[in-house]
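Following are the structures in question.
No lab work stands behind these numbers, since they all come straight from the coordinates. Since this is a predicted model, take the numbers as computed values, not measurements. Cβ atoms are built from the backbone, for glycine too; each structure is taken alone.
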Structure P
Amino acid sequence: MTTFKQWASSVLAAAAVGLLGLPPALAAIPIQHWTQAGGAQVYLVESPHIPMLDVQLDFDAGSRRDPARQAGLASVTALMAGKGVAARGGEPALDENQLGEAWADLGASFGGSAGSDRMSFNLRTLTEPDLLKKSVHLAARELGEPAWPEDVWRRERERISASIRESRTRPGTLAGLAFSQAVYGAHPYGYETTPESLARIGVADLRARHADFIRPCRAKLSLVGAVTRAQADAIVTQLLARLPPSADCAPLPAVPEVAPLTAPVDERIAFDSAQAQVLIGQPGYKRSDPDFFALLVGNHILGGGGFTSRLTTQVREQRGLSYSVYSYFAPGLHAGAFTLGLQTRPDQAAIAVEVARQVLRDFVAQGPTEAELQAAKDNLIGGFPLRLDSNRKLLDNVANIAWNDLPLDYLEHWSERVRAVSAAEIKTAFQRVLQPERMVTVVLGGR
């Protein structure tokens, strides 16, 4: 006999990989958008093919708003918001174990996380009416009425601190920290969460961070699933109902931009390891950059396209200096880093760095060939349907549109925008954004 939990799990698993019924030609995905009276912005894609709903709530409460002395505050606030709910309105308190059991009984999930720019909460539930009602109610309690248990925070702080100390024994972590601090300088994007910064965070800080930032007027909600617009609006209202009212919702203070590098930085860090970690880069561009598609396609050619990229051809295939070499941009509300990375034998690190730098210099100076450009377009456009083949992936795309204030027809015209990029546009964009002569280079490994 199949239990409810087994049935729920099978439906959710199927949804995670199942197609949304989109035709091969990827007809327009209708995204509905409206703003509630309290200021919350809502984005909805109705997807009736699977009886489930995915919701993402985004707030401008990421680590870019952490105080320097309390780096990590955003992440641990999101974590601790799910460690129990307080007793309110005649409903009993739930500790973290009871809360976990309640979600398991519903065959649903809810949780928070924080990145550089935003704090996000995700709900996944089946849409059978009684289950949907209970899941939304429980999510609203967890979002709006966290318990902030002191003993749990002390335990989690010790656990995270121990994990940080262990990570500092790994060469990849150490190289990444040195690179991030050199690229971002004093900007919050470069803050490092440490046991010391966590020790300065108390429950009062968690509570204040949540109360100050997690408000209806500051929410962007993306929904994908088997619900109508009227149902979605009611769900959003219920999810936000237990948060502080939006009457006092002054604009948040501006965060300074990432400062450009004025000179090259070269860090060689001794470390006894079989492989040297190499990272080369600089501040890149903001997500709002008008050359986003030229930079996307260009980086696919340079180092983001796997075995077809120019870096792989020059560094791995022709010279055998590294098994893997890559490059990527990380655009956000501020200029996220451009990163070129590889691992190599310590005795080959100098030549690997020089070859990688030369490939980068040549690409910035000359741009791609027409053959490289066509291959990149074919690869990106051919793989585009895989970005939308499940509720979760579609939700990620809708949330991206919501967070970055992109046009509602962004997905419909994505392939068209990629196809329109020219080699000249890539060359111009890369020359504007990247300065190979003043980048950060970190080499960790060897003597």
Structure Q
Amino acid sequence: MQKKKSSVFPGGVHPTDGTDKILSMDKAVQQYWPDTVTILSEQSFGGKCRFVVSPGDTVAEGQMIGEPEAFMAAPLHASVSGKVLEIKEVLNQGRKIPACIIEREKEHQETDWGFRKEAADISGISREEILKALRDGGLTGMGGAGFPTHKKYETDKAIDTLLINGAECEPYLTCDYRLMLEEGYALVNGVRLLLKGSGAKKAYICMEDNKPKAAENLERILDAVQKAGVMTEEGQVELAVLPTKYPQGGERQLIQAVTGREVPMGGLPADAGVIVSNVGTARAAADMILGGLPLIRRIVTVTGCVKEPGNYLVPIGTSAKELLKLAGGVTVSQNRVIAGGPMTGPCVASDWNGEEELFYITKNTSGILVLADSAWEEQPCIRCGGCENACPAGLTPWQIDFAFQEEDYDLCEKLYASECIACGCCSYVCPAKRELSVRTRMARDAVKQKMRERAVKKA
């Protein structure tokens, strides 16, 4: 069942030796149910929703509480059963965002669904029913920008390949690994549903070769599902075990590594005949389509400089401060708290003392990482070309950096800044410690804004 490849995408880095993952990869997932949740109306940047509940209302777990108001939004659901205390603006990662605060009044009752233990019969579920469930269940990408899942699957492009992303190449994070290890049947059943919904005939569950236990577990389950004879209708599901290299989990890099295709400049994976979904999204698809449970919780890795690193299954809206306390608190006074992983996640606090609120878990929050702070200063570029060699998108970050600082956005566009994937490889390898990733990403955003303005004028 395993498909192994020796070749990978160009560029990339090896930011760690694996000791970062060891902190939490052997820690089984623990459930945690807070007394209150703070569910943000904007679960991803630009994905605004309008709350349809009011203070004093009683809500049930899984009840819809927010309607989408933007292209990047998906419906919001109550992640606990209880009473709506307030709807107010809260500060989250430096931005004020409307939020619904719910006090939990009932204990969560876990349902013992069969699809979590064995192959499910999905022959009676149509593609239209799958797409509707993805939309109504509020499913989003759970490993990246939080793009609404149903929009990927409602494409008019011809899709022949589905990639389920379990690469988890970001250092320190192990939530996807634990899901593949502990929730294998739910994941595989979710993949089968997404494969049927995509219209493709082939799906690959992709991971790096530093996760052999997860590969063995999924290979065993796929063999069992195939022997059960329930996979003939929706297509074939295989494993793709890839060399460990960052950013293997980037959509474009994963597509190139597994299929050999390249997504055209300015295009989407669908333009290459591919849809990419995270393993967490596939697992959530099984919950919604087979169990009727919307996306209201996820696994979060809490790791780094904390007393007890681990993985926690928590409702959306859980306080990051509470999870750090659950992990025993931070172990260094001079620290940086990062929402996500160290290569792409934003720093939300420095020298955090455990008192201030940090942020609230959203559908695409994969981790909370605490690192010891270190002082450094940018130095002049020495033209070594290291960033150019490491860039998986084939860009020249040092040139884009200079053009951006000169506010020469036309040159930024000529240098293809729009294709930056914000992976952080350029900053990681830079011996001058230049903020290449930050400024290249800002150049990308400026160029894309210019491109949008041109398109509007033409229209």
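Comparing relative contact order in percent (Cα under 8 Å, 6 or more apart) across P, Q, which structure shows the greatest value?
Result for relative contact order in percent (Cα under 8 Å, 6 or more apart) over P, Q: largest is P.
Comparing FRET efficiency 1/(1 + (r/R0)^6) of positions 239 and 423 (r between Cβ atoms, R0 = 25 Å, to 0.05) across P, Q, which is largest?
The maximum falls on structure Q.
Given a value of -8500 for helix-only ellipticity at 222 nm (-39500 (n - 2.57) for each DSSP H run of 4 or more, over all residues; to 500), calculated from one of P, Q, which structure does it belong to?
Q
Among P, Q, considering only Kirkwood radius over Cα pairs in Å, which has the greatest calculated value?
P
For distance in nm of label points 7 Å out along Cα→Cβ at positions 367 and 439, which of the structures P, Q scores highest?
Values: P: 2.0; Q: 2.8.
Going through P, Q one by one, distance in nm of label points 7 Å out along Cα→Cβ at positions 367 and 439 peaks for structure Q.
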